[in-house]
Every structure is written in structure tokens, then in C-alpha cells.
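*Asks:* The structures come next, written out as C-alpha cells.
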Structure I
Amino acid sequence: MRIGELAARAQVSVRSVRYYEEQGLLTSTRSASGQRHYPDAAVERVVFIQLLYAGGLSSRTIVELLPCVDAPSEANSDFALERMELERDRLSARIADLLRTRDALDGLMATARTYREEVGTAAAG
């Protein structure tokens, strides 16, 4: 499939697909006229890459993990497991920070609602 079709099927921009290729996350073959062509499996790969990006992983980290996907081996798995453990710990810390932020916002919202109720009661009285 051509780059536009891949982008549409994976719901990303053509620019993103080009970037993934530049970063070594995705490969294509070229036609005689220089057009990029991708296998059907590229859609799943782009969706996977998007998921990892959404989790905050950098393209460099993703490149380090892809050998475990592309060529599973004991060495690739050992390295990937160590790297994934670091990323998981980082994500867990980020989640804890986000939960604290959400809880703080909940407290502020409760304070604002209480204030609004008190102002409404005083105005009515």
C-alpha cells in the first residue's frame, strides 16, 4: 500500500509515517518511480508505535524495543525486558503524579462548589 493509504488506515498523518521511517521505526520499499510501498502489517506497526508514543516513550526507546518484536531472541528479550521495566517504572511514577494532580483538582472543585452554594444561599436569604 502507498503512504497515504497507510496513514489513513492507521489514522495518522502522512508526515508521521515519514517521520517513523526516518527514525528507523518503519521500513518501506520503493517503486521504480520512488514511491513508498508498505505491507499490510505496517498498519498494525504504526498503531503500536502510536501507542508507545502516547505512553511517553521516545523514538529512540521504541527503536531499542523493536528488535524484540521483529526478531525475538534471548538477547533481544533480555535487553527489551530491562528497558521495558525502566519505562514501566517511569510510567508508574507519572501515573502517580497524575493521580495526585487529579485529587488536588477534585479538592479545588469541591471548594469552588461549596463557595458557590454558600453564595447562592446568602443571596437567596
Structure II
Amino acid sequence: MIDFHLDPKSGVAPYMQLVQQVQQALRLGMLKVGDQLPTVKQVVAKIAINPNTVLKAYRELERQGLVAPQPGRGTFITATLADDSLSAHQALRDELEHWIAKAHTAGLDHDAIEALITTTIRKAHQART
């Protein structure tokens, strides 16, 4: 089951943070068709969020065709965003974790690592277009 979290400094609306977390989990194969999302009550208890915000996120995921509510049972994944690259994810994750450990050893904190990764992704994307 997905473990939601919110980043109040992100500038992204809380409901969209939940949507993005589900989308990420689907891309990475961490959630699969048939898996159940936490109930609204469980999410509210875990991250102290307004129930309407969770409902808005779940409605957006439903609008995208990724989940479907089953009255009395919960909300279930109905589609995936994973593709053929999924098999390469674990090796790449291992390399990235090793790189992050090296960055910490070099003295970079979380924010510096995130900034370096974000700018590098942006630069690589621009080079491809």
C-alpha cells in the first residue's frame, strides 16, 4: 500500500501531491492493477489532511482512468503507467542510491542533492530537444 506524505514547501497543491505520488508509484510498478489505495480515513489519520482534499485527489485519479471506487470496499487501481523500462529500474535505483551516498559523503545535504538532480535532469532534457 502507498504511504502518502506532503511537502508544504513544494508549492504544489496537497491534492496534486497525492495524485503525483500515485502516478509515480504506478510508473515504478509499486502499485499494480487491483491494488487498493488507503481509505480517506486512513490518509487523514496518517498525514492530517482534510478529507475533501483526499477525495479530490481520488476523483482526479478516477478522471484519469487510473482508479475506480467500489462502494463499501474502497478505491482500487484500474490501470498502470509502467512501461517496458520497468525491468531496468532496480539496477538504476541501486546506482542512484550509491551516488546519493557518495554525495552525502562529499558533504551535500538533501536540498543540495535535490537541486543538483533537478538541474541535471532539466539540462539533459534540453539537450535532447
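*Asks:* helix-only ellipticity at 222 nm (-39500 (n - 2.57) for each DSSP H run of 4 or more, over all residues; to 500) was computed and gave -25500; which structure, I, II, did it come from? Working shown, then result.
*Replies:* Working: I: -25500; II: -18000.
Only structure I yields this read-out.
*Asks:* Here's something else I'd like to know. Quick one: mean count of other Cβ atoms within 10 Å over residues 3-10 came out at 17.1 when computed from one of I, II, so which one is it? Working shown, then result.
*Replies:* Working: I: 17.1; II: 11.2.
Here the read-out was taken from I.
*Asks:* From I, II, which structure was distance in nm of label points 7 Å out along Cα→Cβ at positions 35 and 99 = 5.1 calculated on? Don't jump to the answer; show the numbers that get you there.
*Replies:* Working: I: 5.1; II: 2.4.
That value comes from structure I.
*Asks:* Here's something else I'd like to know. If you work out distance in nm of label points 7 Å out along Cα→Cβ at positions 43 and 59 for I, II, which one comes out largest? Present the calculation step by step, with values, prior to reporting the outcome.
*Replies:* On the way: I: 2.5; II: 1.2.
Going through I, II one by one, distance in nm of label points 7 Å out along Cα→Cβ at positions 43 and 59 peaks for structure I.
*Asks:* Another one. Upon calculation of Kirkwood radius over Cα pairs in Å from the atomic coordinates, which of the structures I, II produces 16.7?
*Replies:* Numbers: I: 18.1; II: 16.7.
The structure behind it is II.
*Asks:* Given that mean projected area of the Cα convex hull in nm², for residues 11-74 alone, derived from a single structure, equals 4.5, which label among I, II identifies that structure? All intermediate terms of the calculation are to be shown ahead of the outcome.
*Replies:* Values: I: 5.0; II: 4.5.
This value belongs to structure II.
*Asks:* Using relative contact order in percent (Cα under 8 Å, 6 or more apart) for the comparison, can you identify which of I, II gives the largest number? Walk me through the numbers before you get to the answer.
*Replies:* Numbers: I: 18; II: 23.
If we compare relative contact order in percent (Cα under 8 Å, 6 or more apart) over I, II, the biggest value is for II.
*Asks:* Quick one: mean count of other Cβ atoms within 10 Å over residues 27-34 came out at 14.2 when computed from one of I, II, so which one is it?
*Replies:* Numbers: I: 9.5; II: 14.2.
So the calculation was done on II.
*Asks:* Then there is this: Given structures I, II, which gives the highest value for mean count of other Cβ atoms within 10 Å over residues 51-58? Please report the intermediate quantities before stating the final value.
*Replies:* On the way: I: 13.6; II: 18.6.
Looking at the calculated values, the largest one is II.
The numbers here are math on the coordinates, done by the rules we state, and not lab data. All of these numbers come straight from a predicted model, not from anything done at the bench. Cβ atoms are built from the backbone, for glycine too; each structure is taken alone.
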